[in-house]
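Student: Structures for review follow.
Nothing in this text is a laboratory measurement; each read-out follows from the coordinates by a stated rule. What you see is a predicted model, and the numbers here were worked out from it, not measured in a lab. Cβ atoms are built from the backbone, for glycine too; each structure is taken alone.
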Structure P
Amino acid sequence: MKRRSLLFGAAGAALLAACGTDSAASGPGAAGTVTLGFSAWPGWFPWQVAQEKGLFAKNGVTVELKYFDSYTDSLNALATGNLTCNSQTLNDTLSSVSGGSKQTIVLLNDNSTGNDQIIAAPGIDSVAALKGKKVAAEQGTVDHYLLLLALEKAGLSERDVTFTPLLTDAAAAAFVAGQIDAVGVFAPFTTTALGRSGSKAIATSKDFPGAIPDTLSFQSKFVADHPDQVQAVVQTWFDTLAWMQANPAEAVSIMAKRGGVSDADYKTYDAGTTIFTKEQNLAAFEPGSDATHLDFQAGKIAEFLVNTKLVESKPPLDALIEPKFVKAVR
């Protein structure tokens, strides 16, 4: 499972040049079906509940749910017109937009509030103690972003550590094997990394509220052409949350099965992913001057993308965030 990558920008630009960016008219959704992509992250598994309990149909929308083992494949699929919409991080939406994709954020699924972690070996008790140590994360992922935020807060930068770029699963395995001193990973790879005796999280996404938002992004043309279907999908999300609240045990079983973990393991991820209510969505979609607002966080992430040379130029933010669908939820 690979999630939360920011590496789309350069490759995405080439793909978009070859495939075009405005394929919604002939691609997914043209025949009345919304193709919705998602991958391994606790904040996105409610879509599986929506499908299995028939909640899309109750809102009069036909949805083909597509699960991706490779999160990066889902990003490519949306950007090249092979999905109508995709659950992805704000970071990755910005990276895709920088590569030329036309996307619109219509929903905030969740914020990571602990399920992204910097985990350190025994004897390393703080981020400041990482100075001179070997630290791994997947280059360009939100866990790389979290590492940089944590280093900055501790008065350090990436130059103060030996950064080792590894895929997330490989990074967790290397940490458990004692090959590196600390690692940035997301759930469920946090469980793997914490299998190293004496290891512990020295920084998590809980320490940086709002830094890692997870959103539903649609092809912009589809939003313009089919607003009723977009509205039905957004409405279904909140109906699903209500169903889950009324049927918690069954909801956990459905999501745990989709994630390939036990119900007990899935429950351990609950506090680290804060699913956003309608009220929290409304607040996040309002313009603001701190990290609880999507527009503010988008600006910060855009700076990160440019400063780390993951994209060549700051992605356009105008019309990226569309609150009207959340506002219209019953």
Structure Q
Amino acid sequence: PILFIDEIHRFSKSQQDSLLGAVKQGTVTLIGATTENPSFEVIRPLLSRCQLYVLKSLEKDDLLELLQRAITTDHILKERTIELKETTAMLRYSGGDARKLLNILDLVVSSEARDPVVITDEMVTERLQQNPLAYDKDGEMHYDIISAFIKSIRGSDPDGAIYWLARMVEAGEDPAFIARRLVISASEDVGLANPNALLIANACFDAVMKVGWPEGRIPLAEATVYLATSPKSNSAYMAINNALELVRQTGNLPVPLHLRNAPTKLMKQLGYGDNYKYAHDYPGHFVKQQFLPDELKDRRLWEAQDNAAEQKHAERMRALWGEDKFRKS
């Protein structure tokens, strides 16, 4: 038997889990259809036992063929004289969806009582009474557009970034979600190359929360352009990822005794805090000592990237620690 479940993403995790036994034993052949990204909406054990087929939006030529077929074979439309003078608006509003395209065609034709019906982009735009943007705040398009937005900022393209921002604003995206992504981008993609970016992004988030909508679009646009035009660095992002990978590989290495706190007499007797050097007691508020576990002594995790701000930090580190520890990369 074949079990077909339409909109399978509407099943809860526990409901999807209840299907596993029948699928694993071959009791049923499961076919699930979803308009969402299955990576987010279908549990992994179930997804791993299925073949995934992605149905893409129809191309322009396919859509034009559907229009021609409709006006020549549909028993109602073929009774009318229909001229497709312009099709750009119809194709754009359909978003590659055949059903939307045919619904638009039906709407436009039925709104014209006289023959011939000459379809133009202006006519289509006037007839459509609903927002045509193919955007679902809970769907895959949501993730695609925010991805394009962040990648435009990362790629230093203010025009691309502001365009994708406008797409989200026009489609009714939650402004707080956009503002949060700007804060993340400021740290991940601009980082130490321009530390003010994080301040701007945080100020944008606060402003959006205070002024609300629609004026909130203005600080969002300001922060977007600022981040897109800023120099870029992911050195902090790479440093924490390197450190996390090192921790996973080496486990819970002991803290060197001189770095440990000694709140009790027994801890002091055991050597906790011995030989720790208080940096403020030394010239320039610095003194060389070891801060990593013994097994990781002199391990490098942060690498300065090639921008003015980080090179300035790196130069100071080399002056303090020497060329061996913070040599030029």
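Student: Given a value of -15000 for helix-only ellipticity at 222 nm (-39500 (n - 2.57) for each DSSP H run of 4 or more, over all residues; to 500), calculated from one of P, Q, which structure does it belong to?
Tutor: Q
Student: Using mean count of other Cβ atoms within 10 Å over residues 79-86 as the calculated read-out, with 25.6 as its value, let me know the right label among P, Q. Could the numbers behind the result be given before it?
Tutor: Details: P: 25.6; Q: 13.8.
Label of the source structure: P.
Student: Have a look at P, Q and say which one yields 0.96 for Rg/Rh (Cα atoms, Kirkwood Rh), as calculated.
Tutor: P
Student: When relative contact order in percent (Cα under 8 Å, 6 or more apart) is computed for each of P, Q, which one produces 10?
Tutor: Working: P: 26; Q: 10.
This value belongs to structure Q.
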